[in-house]
Structure 1
Amino acid sequence: MRKTVRKTSEALSAQSLTGAISYPMKTKSGWDSYNITYGATLEFVPAETWDTANLEKILLDLINISTLIIEQGFGSKVEFLVGKDVYVKVASKVLALQNAGAVTAKITPDGIQVASFTLRLFNGTYINPQTGASTAIVDAKKVCAVAVDAPFVFYYLAIDDVDAGLLPMPFYASTEKKKNPSGIEVVGKSKPLPVPVPKAICWATMLP
């Protein structure tokens, strides 16, 4: 049950990076949808997609994305999370360049370093509990820039259970004795809630 709570918390946090949550919720009668709208995130449209852009243009895009976030009052430290196709495309350009160009670029254990920016491969997924389908947190062709200096918050809200004292906690398990058939029913409860800062997040589609 605790593992399920952790996986659900991760999935909600992943979805919150888009500025909204829409997550399947199991009910007694079937399935419902747990929906929250935080607001629109920033969006950047490159003048040239990265399949044809050189590293100088890619660097300019990274600067412009950072500027968009800085204009919102954040951006002292921006993490660039990139999908797998974007990562491979930029990596191939760096390997072909071999630092012979004007832009210093290299591949490190932390990601792809382009001047002062680091592109980190982010190929994590989350599972839809209703359909079992897997969804990429960052699409293969996209970049998600996040200002980690923004006041992102993650809450565990109050548990709707008197025995739990109606207190906020990560996880609470209650038990009930059953006679027919004989046994103990264990019910786990949790109310995770990520709260992102939409204007500290910028999405961009970098490949056609």
Structure 2
Amino acid sequence: MEAVLQIDMRDAKNRKALKRAVNKKWNMAVIKTVNVLNTRLPNLLVRGGGGGLAEFRAFTSTTLWQFLNTPGAWAELGFTDLQPLDDLLTALIDSINVRTTKKSPKSIIFEFADMQMIARFTEHPAAGQGQLRTGLSWFVDWVVKGVPVTDHRFVETGPGIPRSSMLAGSRAGLMRAGGMWSFPPIFRTAVDDWLMMNMRALKQMLEANLRKAIKQV
């Protein structure tokens, strides 16, 4: 003997119960997906690697990063070592966060490049020691915002007096009175461009992990 019982979905209580069950499964899948993304996404975006379906363009492969790793850039930025560049990568990684909304059904929110936080990580090593104000960020103020150094220009002098001599070698130099210095303006939108280049890969990674999570919960 076989009996087939159909649920009357015209009944408000039944519709509500189904919606609650679907939302619960969805919310569990979203939370699982967010946990995976928070574990993997920051390093993929900043340092690269990982492969798979979603191919990310890492910050360390951008023309800005390549320029920041040249003796000319070290000299003009006044670096005596490369710690500021390591601090920048740490700041970019820490500024990437994935979270869910509190409201059900949950949505996923991506947060990238918190400039206030990055500015704190990238305060110039010489800030507050004389000519540079306390809290000046070499990356946010000079690279992203393009704030100029007024009444000064950069002049290459080679090794010797400049603080950057040990690092920049023949490209080392000093800020001389007269003129105006600013970081190359072609890099002003570099952070936004880098993030936009990764939107397709990000969408692929999100969808793949969400489908996987839905099957598992």
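Here are the numbers for the structure shown:
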{"quantity": "Value 21.4, 76, calculated as Rg and Dmax of the Cα atoms in Å, assigned to which of 1, 2", "calculated": "1"}
{"quantity": "Structure from which 21.2 was derived, mean count of other Cβ atoms within 10 Å over residues 72-79, options 1, 2", "calculated": "2"}
{"quantity": "Computed 24 for relative contact order in percent (Cα under 8 Å, 6 or more apart) - originating structure among 1, 2", "calculated": "2"}
{"quantity": "When distance in nm of label points 7 Å out along Cα→Cβ at positions 64 and 168 is computed for each of 1, 2, the largest belongs to", "calculated": "1"}
{"quantity": "Value -14000, calculated as helix-only ellipticity at 222 nm (-39500 (n - 2.57) for each DSSP H run of 4 or more, over all residues; to 500), assigned to which of 1, 2", "calculated": "2"}
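No value in this document is a laboratory result; all are computed from the given coordinates. This structure is a prediction, so every number in the text was calculated from the model and none was measured. Cβ atoms are built from the backbone, for glycine too; each structure is taken alone.
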